[in-house]
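Just so it is clear, none of the values below were taken in a lab; they were calculated from the coordinates. Since the structure is predicted, the reported quantities are computational estimates derived from the model, not experimental observations.
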Structure P
């Protein structure tokens, strides 16, 4: 009897489920803490637990599928490896478009002459000497390189040539923009390539850790990875294009939500440790974002579910908004919950908190600690970053012991941004432990940390809160408020209303949430149910439904919906290309090996169709699909001029779909 193993690696937990492929029954489920930097430990613990609970032998597992929020979380938090961008045929001013400069965040750029025209003809020859010089002059080590050339989707020759040179000089993974999207828009394509290059190391470590443990347990099955649109791709393709795994976890959760509930129309809200992901389920299917996946502030060219991702989760940092009254804000930065940190390092946490509570006015950083995410001091750090990193090698430290002077703080923040260091602080998870809503970590540490925050003074001179429990409830209430805002914003966007974020926070909307009835009557809410997913949804989402006046569906296995969704999807491989006008009676087909011109439209279309079908079919077969279904979508642009039809351009997309082969 074949069984399917689904794994979801999130920011806090790694989930595993075992599904009977014949009865569609969840046989076993398990959770373990996600372990960084050594992801293998957390993944292995989840796999081992689900095998033990199910009594299913390793030989009975016929497919393993992986979804993850790690890529999404890294982009939301601005983390990832240091990369370089090779920008061919563009000028420096174009770095300011499509948030490209912001995404680079100071990482080096090598600008060289080259690129092609809209038709695919060479515009300027690639300046090979300048490229060699630029690569050799890089002052800091990089973990990957992104290459974007002008009109590379019409002729990729310069990107391909540059890739060989980069590999020769730097010997690091290289991302070419034309391999990620066939669309025009150079800066946006460059942004997508930069983010992909930044994620290569992260996804490589995740896939390798999964493969090693699966093999060590004697599981001989194909490893698949969930893409951002919910489809499955091979592990090999995910290694090359990790950017396609952004929104992988949320996409899997949508598939899991539909499988668990059978709902056709609902808002699906998945709360994790770092983010809350919201999507509309319409007629049983999630919508695809026509503009490309947006994660945090970045709009990419990656096709994915139309998901809105908010920096709000169970591990979101609790921040105090300075002012005359008490005010809280959650996220978007994730920290390790104090109660979780105390579970592993009680001898560090409790003495520090006890010392702080003995003071009349404890310092605000008293409940903050710092944890490294590496074993040896990383390369590529400046002098101040190296000093802070070396200081942390002996183990976790209090924040006050880590930051020795004013220049240490920005250096520490840069280490956090690169994912090398994690801060410990107060989170909604700590508030839940203090109120008894959760009891898996150190509740005493949560109460002490909240007591330290409660003793802080606000603008009036009063204490921030009268005690830890009222403060904990205020944090949960803020989570309810921000979650409701996220759901309203998503609904307003779907309605097509402008400035949805501003509208969701409008005072009239907030009044309407309480069904105001006085001289005026104002009522605002959701007209469809909310499916709450995530390990903490059972604790939080009842109040969210009450606030929005809608039904809340909380499936029993909603905490592992991502892992379920990882094994119920299909492989879907796309190949896309264009035909452009080369003048009267000339049709230029932009093939992977370069443009080819034909004398009639039908022959040109057939050549492109054959090339794309071959490309999509080969990738689908490599992903284990035997029975392949081919569909095509043609976007034809023509114009009527003096009663004659003139061809302008056409884009053809071929999609190969099917279930991956189940081994026996």
Structure Q
């Protein structure tokens, strides 16, 4: 602080950026301020540092304000990360620390390292608390640098004796365990925690009720920080934090630990993931706010395991408590993210595998070292997951997700989308999801998520498609100006082309999007929707008409059939251009496809289009065009025969020379016999009526 006081400038409009920086630090060092004032000072410093970083990028000769920030200044900011500071101050100090490390670059890294090692070297409880808190806060900001500090020689080994002291300091232990919990996000750090800390973490979780913990009698007996009396036993909060770390290690096991040749052959007893989840469950059901956040986080990691998922689903009081917790949790809070993560794990389906991937999975199973055939986990098969989705829906989760989506962070929004996406797999839930606001949630999410964040965006669109396949769009969108049908078209169209970033070509989103668009295009007297689909999606639809997957091809031609109810759709086939004739050629080929559904949809489109003279001429002049149409008239399916005879009727009833050409061509291709055969096969009055009318037109003119 002396250095700042000696160079303290006079305030004024001409004060340089460096002077402003020193003034802010002087006020931060004074202490005794209200929390709001401290946050304002930290925010001002954050802005100065962020502006400085931008200026350095633009001008290599820029005089950085970091030149006046010495060790005392850095010490001041980092000490505001102390867990004993109010949460709001710690939050603002985290942003300031991030801005400083970015602006100061290598010098900032050196300052942080010096601060950390100096505090650890001093070894007082106060110094340990600050050092551990700083490490916890900087792991997400500079993970590589903090991991380097964390993995420094001798550091992890020193934590065991600290935690095994007979007299416990709750704050030191809490700070230490929060640091370990943050470190588990790094694979190397996680392996180190597994190697050096698991044994004493187990001791913390399974502490002896007498409080002895087997600590050596020679351990120092130390008073707690700040004059408070330290405890002989680990506090319950500390126990739960240790359990969270063990859950992270169990949920994401270290590869190195399993293959380490130096690993001891004598294994100490370990707390199973089921035991840990039971501990978290008890804490959550007790509804004690202080430890609930840690228990939620621990259960989120434990619920990655299928056995734990089944235990959670079978515990109705726990499911209800998790929904209540999520309802009461603040937006963008760790509790919100943890609770959402649990529901994501409960509802997540296994990714679909291609045939090649299935074969590779089988080969890996056969190659299992123990000689066992290890197949997919039966507790995670589709039937089990569907039951879990139903259970989660039944406890009233959807309205809570809708509420949280209004103020949630991008990360929370991605989790919410994942849950809705999974629940929408169950057809019987889709209508109820729409009633409870899931459609609007997905539309808003798709619009707000950045284009660069492709995965959750595609997931939102696919979930929307699933719901709209199984619901009446008139009921979902009817009369709702704030949520019009057109708002759903762009998200659906965005997933018609397969995901270019995916390693495996997944056509399910394409199929579901086409089906949903077909449903939207079925709305009566709504040419605006059909017009928007044509304008937005037509090139993609045409591409899918040629898909080698018969389901995708069928969905595309069904959509085309509905789009032919709009004038803009008819023009694509009836303007007499070479492109229109090419499209009609594809439609005729699809009317002769092996799949009945494809033939039916193509026949429906032809029945609409042959009401136009240019289309009739194109069919007459197309090789095998009339033969394909007559083939529909004798199809085994009566619905398809209906489409065929309507198409023939339109052609033979055309005016002028076009009608004469059509009638002659139909007779040449055996049309009279085909229509007579259709009469014999059909029973429905509407089919018989149209067939008789077409036959009369052919016979009368011939007579």
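Descriptive notes on the structure:
- When relative contact order in percent (Cα under 8 Å, 6 or more apart) is computed for each of P, Q, the largest belongs to: P
- Identity of the structure behind -22000 (criterion: helix-only ellipticity at 222 nm (-39500 (n - 2.57) for each DSSP H run of 4 or more, over all residues; to 500), calculated), options P, Q: Q
- For log10 I(q)/I(0) by the Debye sum over Cα atoms at q = 0.05, 0.07, 0.10, 0.11 Å⁻¹ computed as -0.25, -0.49, -1.00, -1.19, the structure of P, Q it came from: P
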